[in-house]
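So, here's a batch of structures to check.
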Structure 1
Amino acid sequence: MQLIKTATLCASLAALSMGGAQAQDYYVSASGGVSLLNNSDNEGAFVGAFTTGEGTTVPAGAVLPDGTDVGWETEFDTGYAFAGAIGKDFGWLRGEVEVAYQSNGVDAHSGVSAGGIALDGEDAGVLITGSPNIGVSVGDLVADGRGDVSTLFVMANVFYDIDTGGRLTPYIGGGAGVGFADVDYSPSGVAIIQDDASVFAYQAMAGVAYAVSPSLDLTVGYRYRATSDVEVDADLFSARFDIENKTSIIEAGLRFSF
């Protein structure tokens, strides 16, 4: 929360430092919508040698050396996103500082493999060093999606407004900044990954604004927002993963000029 306050304060100070501003040069905006997070191909590797528990065809005590690849795919539920921004209208371009948040629950995981060996059909004991068979397959264990991937963004955006001479104003834009991502993968209540990381973030936006009044616009738009891969550590075993974090957002909002 301190980072949000700092970003807002910086934007406010920057606005106050620009002399000669005309009425309604500045604006604040708020928006909300649905987040459609793409599937993540979670690619990772063991950190140090891993000794298997008792699988179905994989015997207990099999040693996978340091650096052995391990991974799976994750599907996500439709989530939500919201954002707030403060900016300045330069006539043909707008610039703003934005704070945004999105969250998507995990639907399911599938396709677990390690060292090129498919593990979905193995007893889940194989994932825990020293474990006997626990009576449920890896595939069934991870198919029960619990947890989420949530990200807080602080972004600097630039927009180009297309003047049509009427109440409707199409716009396009882009932005870059930082994302603070939190990954919780806990299928069947088993904490496989619970970690967070700060990553580079970027986005592209397009939409249309409708002038309800000279100072109030209703906006409807689409944005593609993504971060670099989120590097996190596993909790269930010693491994590090790259989690993909790319989403499409359909949103509506209000922009008030002053």
Structure 2
Amino acid sequence: MTPEQHHVGGAHFAFTDRWGGVSAVPYEELNLGGAVGDDPAAVSANRALAARSLGLDPALVVWMNQVHGRDVAVVEGPWGAGRGAGADVPAVDAVVTARRGLALAVLTADCTPVLLADPVAGVAGAAHAGRPGLVAGVVPAAVEAMVALGAEPGRIVARTGPAVCGRCYEVPAAMRDAVAEAVPAARAETSWGTPAVDVVAGVHAQLAAAGVVNARRSEVCTLESRDHFSYRRDRVTGRLAGYVWLV
């Protein structure tokens, strides 16, 4: 397990790869998704392994039931004790918190994981931005929810993790046009010359429009990297996780 990690002040960001867990084929190895058909015991073990590798208490990680929407939940702690992976978790695609030490997690396997933190205000956020969420505006909604808790856009640090790149995310021309109408920066072309959507570029354009200027992206394309899960490549596969927390 070699998570990609970043530290800015008291803000911590981490993105997992697929290795170092206990899940069997086709979810090998570090599948962190609880709704993809994997053994729930393996998912729980993987979540504990990943958390401890980052110095986190597995019981203080907030997960989401992601549905490609724009709803945001403000959280002060985990959804509840004794719940299995993905059980009884509200359907939201972003969570924000003003509690230091509480880790927020987002699951992806091609979609863009967006991690946000204002170390001064002590406010963090995590968002799941696939193509529908990009168009719906889940990232601006997450920033707005953080601002309501005292964050300032100019202080927010943003990191986006491994995701399918615009050179690989082929879509029908009509779909690209519809996405580009809502988020022009997402218009793209594959490396073989067909219509595509660049969700990562669209997310960063939305962050900039919201006043978040300290934003960096991962260079990893999940479809191209065998070290990462990719739904578009494999269909039945595991899920990566991005984590953000403040100390």
Structure 3
Amino acid sequence: MNFTLDRKKALVTGGGSGLCKGIAEGLHEAGAEVVLLGSSSKAFDAAREMGQSGPSVYGVQADLQDKNQIEAGYQKALEYLDGRLDILVNGAGIQYRCDALDFPAEQWEKIIRINLSAVFYMSQLAAAKMKKQGGGKIINIASMTSFFGSVRIPAYTASKGAVAQLTKALSNEWACYGICVNAIAPGYMATALTAELKEKNPGQYKEISSRIPMGRWGTAEDLKGISVFLASEESNYITGAVIPVDGGYLGK
């Protein structure tokens, strides 16, 4: 079986921290050369840390709310990767908790731009390159809220529902070019985004925890295996899938 990513070139948005940093580490550990694209200097810090051994790792800073910066960041990544891209992980995402009746318009717009529009624009750029190369792997990061509605995160829920549908739509169009487009739907993960829930809504946190059959919230380590699989040649006949990694949450 060929799960190695030796000599593969990967770009991970949001890879400077959190779950996407873990995904980037998994790709790197499997042999890929990786660019971490983020909105802050964390991308450079993570690249230095990750690149201390193994293939090269690079950091690129770009504002994913801005289409021009998305394009510039992508081109900079290609320079680092010698003009080739085999794997794109669209992982950057933000969240804002607020009752829907009071949800600020500026937060709605910001979340949709980063969580959805940037996924489409970056996928467009990557697919154009992958088409010329004869194939590639695009991995989007969806969510449990791609499957069901939640409370007090209407923009996040809307964006992640759309990411799941976008994944399917792009997979239909690009399969003929050898491009596989899939999504990972993390369950409830112990991250900075969910730390606020534990602190401010302990009742909801307890309710969620009690529903997870494995008895714990997930970590970035739990996403490494599925990411490497979807990036490898062993998943060449899988496209359009939205795969939960949730400790059994959806099955209960």
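Here semi-axes √(5λ) of the Cα gyration tensor in Å was calculated and came to 28, 20, 18; which of the structures 1, 2, 3 was it taken from? Kindly include the intermediate steps, with their values, before the conclusion.
Working: 1: 47, 17, 13; 2: 25, 23, 15; 3: 28, 20, 18.
Here the read-out was taken from 3.
The value -2500 for helix-only ellipticity at 222 nm (-39500 (n - 2.57) for each DSSP H run of 4 or more, over all residues; to 500) was derived from one model only; which of 1, 2, 3 is it? All intermediate terms of the calculation are to be shown ahead of the outcome.
Working: 1: -2500; 2: -6500; 3: -13000.
The read-out was computed on structure 1.
Values in this text are rule-based calculations from the coordinates and carry no lab data. Just so it is clear, the model here is predicted, and its values are computed rather than measured.
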